[in-house]
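Below: a set of structures, written as structure tokens.
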Structure P
Amino acid sequence: MTSHATERQHAQPPNRAERKARLLATIEQQRIDILVESSRWREASRPLDDGWRSLMRFRGIILAAGGLAVLQSARHPSALVRAGKRIAAGALLFNRARRLYDQFR
């Protein structure tokens with residue numbers, strides 16, 4: 001017999017306590033990994049959460065304005081299109097002005 005074959009014959013499989021200890025160590029490491037990743041996830045999503053919370057503060061006003069917009073658009077559909085164009089143009093103008101301000105600041 002070769003020495004490799006004899007090693008396999010004499011090598012004992014890990015007993016129950018050793019396997020349990022290895023599994024517990026693996027579980028503990030996975031728990032630590034989950035804690036670290038959840039912390040990173042919370043940190044990465046914080047701006048979105050803050051924006052959502054600030055939006056929800058004005059939920060009633062947003063719903064009322066949306067209802068009024070629906071009523072108005074049902075009565076005068078072309079006015080809604082004009083208002084949409086003005087809002088889009090205003091948003092583009094605001095972004096361009098902000099970029100220009102940041103550039104010269």
Structure Q
Amino acid sequence: MTQWLDILREKNDLAGQLSEKIPRFLAYEALTLDQARRLHAFLEQHALEMRALAEDIGAVDLAEVLHEAAAALDRIFADLAHSAALKVAELEQRETRSGFKPKLVYN
């Protein structure tokens with residue numbers, strides 16, 4: 001049980017950090033399509049990993065609070081990935097309408 005608790009704490013810390021930073025990043029006016037795509041891929045990978053972890057925890061006889069925590073974290077990561085996917089779609093649509101392809105700028 002301690003191993004599951006440690007993993008959930010780690011995922012919870014990451015979810016907290018990402019939940020604070022990702023909305024600001026997605027709202028950044030100069031965000032490029034390439035950056036949004038890479039962010040979406042990053043978040044989608046974490047969402048998939050969290051989904052697998054939640055399923056693994058669901059298959060083990062643990063305290064209900066751990067099952068609930070895993071499910072809540074699964075939703076958080078899925079929501080973050082979905083938000084990034086929406087931003088990618090918005091930027092793709094904007095790029096298609098304008099015919100303008102911005103230069104990639106890396107800081």
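Each reported figure results from applying straightforward, stated rules to the coordinates on display, with no laboratory input. Please read all numbers here as calculations on a predicted model, not as lab measurements. Cβ atoms are built from the backbone, for glycine too; each structure is taken alone.
Among the shown structures P, Q, from which was the value 3.8 of distance in nm of label points 7 Å out along Cα→Cβ at positions 45 and 93 calculated? Don't skip to the end; give the middle numbers.
Details: P: 3.8; Q: 2.8.
So the calculation was done on P.
Give the label, chosen from P, Q, of the structure having the highest value of distance in nm of label points 7 Å out along Cα→Cβ at positions 21 and 37.
Numbers: P: 2.8; Q: 2.2.
When distance in nm of label points 7 Å out along Cα→Cβ at positions 21 and 37 is computed for each of P, Q, structure P gives the biggest number.
Consider the structures P, Q: one of them gives -29500 for helix-only ellipticity at 222 nm (-39500 (n - 2.57) for each DSSP H run of 4 or more, over all residues; to 500) as calculated from the coordinates. Say which. Show your work: numbers first, answer last.
Details: P: -32000; Q: -29500.
Going label by label, the one that fits is Q.
With Kirkwood radius over Cα pairs in Å coming out at 21.3, pick the structure among P, Q it was computed from. Provide the component values of the computation, followed by the final result.
Working: P: 21.3; Q: 15.1.
Derived from P, not from the others.
Of structures P, Q, which gives 10.0 when mean count of other Cβ atoms within 10 Å over residues 29-36 is computed from the coordinates? Don't skip to the answer; put the middle values down first.
On the way: P: 10.0; Q: 14.9.
Corresponding structure: P.
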